[in-house]
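Quick heads-up: structures coming right below.
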Structure P
Amino acid sequence: MSQQEYLTVADALAMVLGAVSQLPAEMVPLGQALGRVLAAPAVARDNLPPFANSAMDGFAVRAADVSDASRGNPALLRVVADVAAGHVPDVVVGEGCAARIMTGAPLPAGADAVIPVEDTDEAWRDEARPLPEQVQLFRSVGVGDYVRQAGEDIRVGAEIIPAGKQLRPQEIGVLASIGQAEVQVVRQPRVGILATGDELIDVDQPLQPGKIRNSNGYAQEAQVRAAGAIPVPLGIARDTLVDVRDRLQAGLDAGVDLFVSSAGVSVGAYDVVKAVLDASGDVRFWRVRMRPGKPLAFGTYGGVTYFGLPGNPVSAMVSFERFVRPVLRKMS
């Protein structure tokens, strides 16, 4: 084959990306959704915060009652309640009254602002903090000051995360805050990984004359995981058409979405992968104008997309990153 018959990297990449599409969606528990890609927009089911609450430890007041308060002219209010986070207050803050309130606690009826505890005469640094009968307030506040209003962060019905977004820890937290116990995500591709060659032995076997360990299989399994897909190891196929076919059939039986093999795609007498694809599959190309990574078979086997990577470990890893990873990204 002449150099002119080799595909350019750009043409090869366009061909492989044009041959695959996104996989169907599935529902997964939120705790298992990290790194997955949203298949549909996430829409808020509730307001966040769901209720008006205090942004500070302090005292819930009516802003009108402290409009003239200052260090030199403190406002003196009667304390009518102690409102802790997680508890719904059953008190109304009327004229001349205040309620001690913790950060995150619901704002009691009648109150429309919060004064931070640092701007009061309460001994807030003391561990023992009995509820005072009265409190002096050393500053004024406007309506809504130090209050997080219902829906201030997220409004019910709002699209908060678009489809196609890969979920990071921060998105997981947001989804939890709106009660999204399950998430619709794109299914992860299942990738059959096959190493070929009579010279290969597994990593736990002692070296023998003429043998090398199967580093490609483990490297590709790691690359598949790093790309967010699920590896399906198919073991080591010997240099026979029957063994290669049998292991590929095992992959089809396991429901793989993609095959990745290493070695067997060059022009040697024992390069059986290309022979199997020529006989039983569909080879779209098997040479790319790239170094390392020139021998690269791409096609289908049993209707499943197939990448036959070079046997050289560096070439195999480079070819995976250049072609297989973008395909996995499009599929998932």
Structure Q
Amino acid sequence: MNITDLTRKIEEVMEKVDFSGVVLIKQNGDTLLNTARAYANRSDERLNQPDTRFGIASGCKIFTAVSICQLIEQGKLSYDSRLADVLSIKFPLWDQGVTIHQLLTHTSGIPDYFDEEVMEDFAELWKDRPVYSMRQLNDFLPMFQHLPMKSAPGERFHYNNAAFIVLGLIVEEHTGHSFTEYVEEYIFKRCGMSSSGYFVTDRLPGNTAIGYMDHEDGSWTSNIFSIPIKGGADGGAYTTAPDMIRFWEALLSNELLSQETTEKLITPYVPEDDETFYGQGIWIDRRGEELFKWHLMGFDPGVSFMSSVYPDHNVQVVVLSNKESGPYPITLAVEEVLVKRPNSYEN
């Protein structure tokens, strides 16, 4: 990959979208680009650094999937386990045939507390429900526990945040740990992700970027009242670009799961469109019949994140931002250099 072309294109995009965040690109273990831009804290004019922590929203669904797969390897669950058999919490209107595999692949058909097919603004959820009350997975249950099924189990792909809340509750019931404690102990520690965690938004550790929402009149607000006070199984962890690389390396070298289980995790089970598929907590893109990349993404008010692995090129990309956009066009710019494919981002 031409580093000069890569750097120039990414700098152009960062300028165009007024990017705020960090970009880290590695190939064959070597760092091709490691750059930080704009402010982690606008009020104090504290700049983003290459090792600044950022929220990654739904990007951390992969941690939930790995946790469940670890329990499957321990014999506590199976992919075909029915929800009703592995969780004591009752969902009276749900189909009794919903399985772990369907929850992992967004094909369960259960209702969602934030249905992205009909809702656009995540912040709207918290106008009448205080974000500071959302500290544990159980706190989300009143938002979906008594809603009817959206579709039959296995019928179709429907991106579902509540499904991952339920998976987190299963982890808690079968391990005796809170979900966040489990991930920090059995994933973050194992990967050496020492800067990552599920931090409380009103008590963020040092070197953590505050999320910002920019308004049309040029003003801005932080996202402290627009996301749950603590992340969980469906999103909201904080990480750094180097820690995210550590996670990919551990996952793909079978340090978190066996090779067989890892291969199942990254198998494209269900299509979202012609090129994009979902595995278990992870997105997979193909070009024709060939694998192009595994990737994660997450978007919340004041948060945007994408991270990709391109196995044929041995390239890893992490783009973290404390604004609501930027990672997508930057990732496209990387791919344009990587495969000489025209960048379709126009804005």
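Read-outs throughout are calculated quantities, based only on the coordinates presented, and are distinct from any laboratory measurement. If you're wondering where the values come from, they're calculated on a predicted model, not measured in any experiment. Cβ atoms are built from the backbone, for glycine too; each structure is taken alone.
Just a few scattered comments:
- When relative contact order in percent (Cα under 8 Å, 6 or more apart) is computed for each of P, Q, the one that comes out at 21 is P.
- Looking across P, Q, the calculation of FRET efficiency 1/(1 + (r/R0)^6) of positions 177 and 193 (r between Cβ atoms, R0 = 35 Å, to 0.05) that yields 0.35 traces back to P.
- Given 96, 42, 35 for Cα extents along the principal axes in Å, calculated: source structure among P, Q: P
- Comparing FRET efficiency 1/(1 + (r/R0)^6) of positions 49 and 97 (r between Cβ atoms, R0 = 35 Å, to 0.05) across structures P, Q, the highest value is found for P.
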